[in-house]
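What follows is a group of structures, each given as structure tokens.
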Structure 1
Amino acid sequence: MDIVSLNSEPTIPRLSSCTHLQITNIKQAVKNENRVNIFVDGKYDFSLDISQLVDFKLKVGQKITEQDLEKYRKASSFGKLYQRTLEWVLTRPHSVKETKDYLFKKHAEKEDSEKIIKTLQEKSYLNDEAFARFYVENRFVKKGISKKRLELELTKKGIDRQIIEDTLASSERSDEDEIKKIIAKKRNKYDDEKLIAYLTRQGFSYQLSKDLVLGTD
């Protein structure tokens, strides 16, 4: 029988943090030609976009460590999140706040979220001034909308007050013209009193609403 000293500790084999792995293949992704699939020790492990592949200078046969692998996996997740965010931003103009909220719902880490926002701004995909102009000129063009309501909606979307004021001041849309659009659509639905009340609830001034409603009889 082996005798083990009470002061001795059993030897537990440890995996070396410097264990080397090997990149065995790099293939273009089938669904996205801008991404490549990376195989490690004969098995698919992660994907990168082309720019990331170039930055990391990865090639078939290259030896990497476990720490390298974790770094590449994190970069892979970031690249996918950036691509999804970019596609979302390109569907229509979005404000910076809207994009931050989108990334929050995607459970993005704060550092990644800030990096994505900064990159999109640098590439001019995100611009609150351009967003405000688009929003003011396209919101309810046929239905009619008050400048007060536009101001409130832009504020909720995180647009700076000065940007809102400058955008509304430079817009050719006027409350008078917007009221006339609404009157044309609602005249047969409401009597004068109810129509005036409806317009004031939409953010138009009572006096202007009254003048235009009564003046169109």
Structure 2
Amino acid sequence: MGQMIDFQRPDGGTSSAWLAEAGTGRPGLILIQEWWGLNPHIRELAERFAAAGYTTLAPDLYRGRIAADADEANHLMSGLDFADATHQDLAGALGFLQARCPRIGVLGFCMGGALTIAAAVHLPGLAAACCFYGIPPAEFADPAKIAIPLQGHFAERDDWCTPATVDGLVAALKAPAEIHRYPADHAFFNDQRPEVFDAASAQLAWRRTLDFLGRTLSLQ
């Protein structure tokens, strides 16, 4: 079972995160929360990835706050400094894992998906990135600058990360990437939200994700 830990940011400050360990010498994974916060769903996902063989660190970007509804989630996300989250919290998480893991990837959902792409652009030392239905503004993180393997999972019925937005991401990418689209709604992977959860799409995305991480973070 995982636990909350503190890690150092590059600026000398500290951040908290949920750490689920997979064992000595295993690959590492930075898991980035949805706009709800570091809630039980994200901690459970960290445990799933650890069980699959990846020491997983999920930073608490909201400093202990968890949204109770969409309005509060939107308020918290709107108040998040994406540059600070990327260059300090995620960079610190990467440093924490680099001291323990030979190869590290980053993976996130919704807001965390957008930050996954930002991390792939801005943080040297990552070996792979896996994004679920989130894309940051190009002026903050230009996808043309991504040089590591990228896998993306996007919903065809999504009014936030729209199919047209995904088309723009694909057009901007310079390096080869795996982009998968699903006949589902935004947040289809979240089994705690029955109004949007799509079991078939989620199972397929999970298999594809583990295959991708196995190929890109393999120790062989």
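Could you figure out which one of 1, 2 the value 2.2 for distance in nm of label points 7 Å out along Cα→Cβ at positions 30 and 102 was computed from? Of the options listed, only 2 reproduces it.
Tell me which structure, out of 1, 2, gives -9500 once helix-only ellipticity at 222 nm (-39500 (n - 2.57) for each DSSP H run of 4 or more, over all residues; to 500) is calculated. Structure 2 accounts for this read-out. One of 1, 2 was used to compute distance in nm of label points 7 Å out along Cα→Cβ at positions 38 and 182, and the result was 2.5. Which label is that? Traced to structure 2. When distance in nm of label points 7 Å out along Cα→Cβ at positions 70 and 110 is calculated for each of structures 1, 2, structure 1 gives the greatest result. Assign the value 1.8, calculated as distance in nm of label points 7 Å out along Cα→Cβ at positions 46 and 190, to the correct structure from 1, 2. That value comes from structure 2.
Source structure of the calculated read-out (relative contact order in percent (Cα under 8 Å, 6 or more apart), 16) within 1, 2: 2. Have a look at 1, 2 and say which one yields 50 for percent of Cα pairs over 32 Å apart, as calculated. Computing percent of Cα pairs over 32 Å apart on every structure in 1, 2 gives 50 only for 1.
Each value in this text was obtained by applying a stated rule to the coordinates, not by laboratory testing. Bear in mind that the values here come from a model prediction, so they are computed numbers and not experimental data. Cβ atoms are built from the backbone, for glycine too; each structure is taken alone.
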